[in-house]
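Nothing in this text is a laboratory measurement; each read-out follows from the coordinates by a stated rule. This is a predicted model, so every value here is computed, not measured. Cβ atoms are built from the backbone, for glycine too; each structure is taken alone.
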Structure 1
Amino acid sequence: MKSGFVSILGRPNAGKSTLLNTLVGSKIAIVAAKPQTTRQTIQGVVTRPDAQIVFLDSPGIHQPRDRLNQRMMREVRAALEARDLLLLMADATVPFGSGDERAVELIRSARTPAVLALNKVDRLAKKEELLLLIDKYRGLFAFEEYFPISALTGEGVGELTEALVARLPEGPQYFPPDHITDQPVRHLAGELIREKIIRETRQEIPYSAAVVVEQFEESPRLIRLAATIYVERDGQKGIIIGPKGERLKQVGTLARQEMEGLLGRKVFLDLHVKVRRDWRDSETFLAALDWRKRMETHAEDDSWPRINANERE
C-alpha cells in the first residue's frame, strides 16, 4: 500500500481544479474561465486498492495586490511544505512567460520531487510545440517526469496518476475509503453559488464577490440554505441582482440545480446581496470566510456535514 500527499500548483487558469475533479471523480472544486477562482486550498482524496493519494489544489500563483490575494499566496506557500510530491501544472496553449518562471522558482525552493503536467493538449493545434515547451521547463528545473494531459477530457490523466503512485512512499490509508474531501457540504454549496456568479456576471464582479452561507438545514430529502452574496460597491450589487432580479434568480437556479445533482436531494435556496466595502482588505471579514477556522468554532455543530463518496452520485 502506498500513500502520500501531492500538492497541485500552477498559475491561474492552468486547470488545477478541473484536474482535481477528474481525479476524484466528483465536482469538489468550482471551475471558471476567470483567474483566481480558487481562493483556498482544496483537499481531494483518491483511494485505490493499492494506494491513497491526498491531493491539495492550491490557488493560482500570482502577484498579490490586496489582503485576499496575500492570503491566497500564503495558501500556495503552505502547499509547498511537508509534501511527498509536487505537481506543477501549466497551460500548454499559452506562451511561456515570467509568471511561469516564477512558478518554477517556487517549486525549486521547496526541494521536493516535482512532476510537470502540460495541460489542455486537446486544444493544441501543433503538438510539436509541446517538445519546445518541455525543453524550456527542463532548462529551469529537473522535473521527475513530464506529462502532456487534458484535465477536461482525461487524456493522459491515467498515466500521470500511475507515475505519482509509483513515486509515493509505502504507508497506510490516511482517510476512510469513502472520504473524497474535507470540505463540508455547507462550504461547497457557497462555492457553487460563487461559481455561478463568476459565470453569469462580467468585469470586476468575479473578484469582488464573496458568498457566506448563513443558514444550513438538511434532512434525508431536502436541504434548506440561506446565503448572502457580499460585494464591495452599490453598482456591483445592482449588476448581480440584474433587471427585475432576473440575474440573481438565474444564479440561484443554476446553483440549486447543480447542488441537487451533486447531493441527490431537493434544495431550497434563499439568496440575498449586501454591500461590504473593501472586504478584500478586511482581515476580520477574510477570517470569517475561512471555513476551516469556522469549523474549529463549530466543532460540535452538525450543520457542517462533510461530503463523501456516497453523496456524490
Structure 2
Amino acid sequence: MSTVLGSLRRLAMAPSLAAVTFRQRGFPVRPSAVTERLEAIPQSVICGFEWAIDSRDQWEVERRLAIVEPELRGFAYEGATMAFTIRDAMRGERSRAFLLGPAQPYIFLTYIGIGFAMARLPRRLWSKVLPDLDGSPYYPTMSWLAVDGYGFDRAYFDTERWVDGQFVPAPYPWAGDPDYFLRAVDQGIGRALWFMHGADVAAVAARVAGFAGHRRPDLWSGVGLAAAFAGGADAQDLTELRKLAEDYRPEVGLGAVLAAKARDYAGHIPRYTAEATFALTDLTVAEAVELADSTEDHAHAGGPVPAYELWRQSIRARFAERDGRVTGR
C-alpha cells in the first residue's frame, strides 16, 4: 500500500516508462523487436523503483519483484535498491536489510542501483549510500559497480554532456581511490553506449573510438558486459563486435565474463548470455564463471590498486595472454 509521502517521492523522482524509451531519449536507433526488448530493461528498473519508493514495508516490495520474469527481475531489483538508498539517505536502513536478504542473488545489480541513487543525490550524501554488508560475498570488492551505475545513469540521461561532450566528472574518493572513480564511471558509460545504439555493433564501436584513447579500455569492458548481460545482438553481430574491438578484445572478454558471473550468481542464464559469452570469449558460461572464480583469489585488498581492478586485471590477462598481447592497462 502506498503512502502520501511515498507517492510524492515517486512523482518527483521516477521517470515515466515512456521517458526511458529510445525515441524519447533521442537515441539514434530504428525501432525493432530488439530495441523494444532492450527498452524493457530500464522500464523494469523504473517499476522496481516505484514499488520501493512508495512502499510501507519490504515484504510488499519482495512480492512484487517476485512476479517479474527472471530475465528482467535483476533490473527491477536495481530500481528497488535505488529507491531504498534514496530513502536511507534521508533516514533509515532499508537497503542493508534488503541487500543482505532477498536481493543477495542480485548483488551485482543492486550495487548498480546504488549508483543510480547517487546520480540523484548531492555528493555530500554519497558517503551514506553504501550500507555495511559485512559477511556478504563480494563486499566491498564489487561496490565499484555503484560508480559504474552512476556513469551509466549520467550517460543515459544526460547524453549530450556525458557522451557527446565527453564530460569528465570531478574525482570522488570512493573506497579511498578518487582516480579509479573516473575509470569505473567510464565502465558504466560503456554499458550505456550499448543501449543508446540499440546493440548496433558498428555504431557502438564508432562511438567508443571517438573517446580519448586512455578511456577506451574501460568503455570497451562496459560494452562487453552489456552485450552479454542485456543481449540484443546475434552471433554474426557479436563476431563483428569482437573484430571491431581490435586491441581491446581482452577488455570485451573481461566484460562478458563478469556478465556471465552475474547472471549465473542470480540463477538465471538467458540463451543470449550464453551465446554472447561464447562469441566474445570462446568460453561457455560455466567456463567463464570458473575463470571469474579462479581469478577472484588474486584480488587482495590493501594495496594501491583496488581489489576490484586486480580481479579485472587477472581476468583480462587470461585473454591477453591467449591472444599474445601485452598484459596490463
Structure 3
Amino acid sequence: MTNNQETAKRKRIVIALGGNALGNTPMEQMEAVRMTAESIVDLIKEGYEIAIAHGNGPQVGMINLAFEAAVNTQANTPAMPFPECGAMSQGYIGYHLQNAILNEMRGKGVVQDVATLVTQVLVDSSDPAFKDPTKPVGRFYSKEEADELTGSRGYIMKEDAGRGYRRVVASPKPIKILGIQAISSMLDAGHVVIAGGGGGIPVIENEVGALIGVAAVIDKDFTSELLAESLNADAFIILTAVDQVAIRFGQADEEWLSKLTAKEAEGYMANGEFAKGSMLPKVEAALKYAQSKPGRKALITSLAKAKEALAGTTGTWISE
C-alpha cells in the first residue's frame, strides 16, 4: 500500500448524491445505482471512510401518490402520513444502493459491509418554513378536489402555474441528526453507511421531549452538510450532473470554476449566479460546511469524476 493510500485510509468523507445518481422509477433506479456504485467503490478502494446521503423527491412522491390513489378504491386503504412515506423511500432507496455497492465491491475483491440507517432529523417547530409551505408534493388536482382535501385532511393546497393545485409542505432547516453516534460507530467499524436519505424524516419535539413526525421535506444538501459537520468529515462532497460549478451558466461567456472562496461564493449568490432549486442550495450547503470550522473544504462535482475531483484534477472546491 502506498503512502497516499495510507493517508486516504484515514480520511472520512460524506457524499450527497444528486437525483441523477438515482432514477424516477424503481426500474430506472436499479439501473442508475449500478453506475453510481462504480464511482463509490472506486473511492472505497482508495481507502476512504464513506457516509452517503441522497435525495428522494420522485420516490417519496410516487409512494405518496400510490397511497392517495389506494384510498379511493374499494379496498378502503388508509391514508399514509407523509413522514411514513419518507421512511419507506429511505428504506427502498437504501436497499437498492447498498445492494449495488455490495455487488460492485464483490466484483472488485473488496470486503466491506454496507448498511442503511432510517434516519430522523430534528427540525424546529417554529421554523418560518412551517408558516409558508412551498414544497410541492404529489399530483395536480382541480380546485374542487383541492378544496375537499383541505377540508377533509387539512392539506395546504396551492395553484401551480395554471396547471392545477398541488399539496405543499414546509421545507425547514435541519438542526440535529438523530442517531449520529450510531452512524459514527458504524464508520469507525469500517462499514459504508447510507443515512439521511431524502433529507431525513423531519421530526419535532413536543413539550415532554417526545419525537413527532411532521409533513415536511428537508433539503438533502443541507442534511448532508449537517451530517458532514456532525461526523467531523475531512471533506463534504456534493455529486451532481456537472463536473464543476459555473458562473454565467449556459451563456457564451460561461466560466467553469475550480476553486471558490467563501467571499467569492457569497458574491456570486448575491448576484443570482446560481439557480434556485438547482445549484444554489448546493453552493449554500458547501459554503456552510467550509465556514463551519477552520480548514474544512467542500467539493461539488459529477458522480463520474468524483475520484479525479478528490485528486484535484476537476471539480469545484469551496473553502474559507
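State the single structure among 1, 2, 3 that was used to calculate FRET efficiency 1/(1 + (r/R0)^6) of positions 178 and 210 (r between Cβ atoms, R0 = 30 Å, to 0.05), giving 0.75.
That value comes from structure 2.
Please state which of the structures 1, 2, 3 yields 1.7 when distance in nm of label points 7 Å out along Cα→Cβ at positions 58 and 282 is computed from it. Let's see the in-between values first.
Working: 1: 2.9; 2: 4.5; 3: 1.7.
Going label by label, the one that fits is 3.
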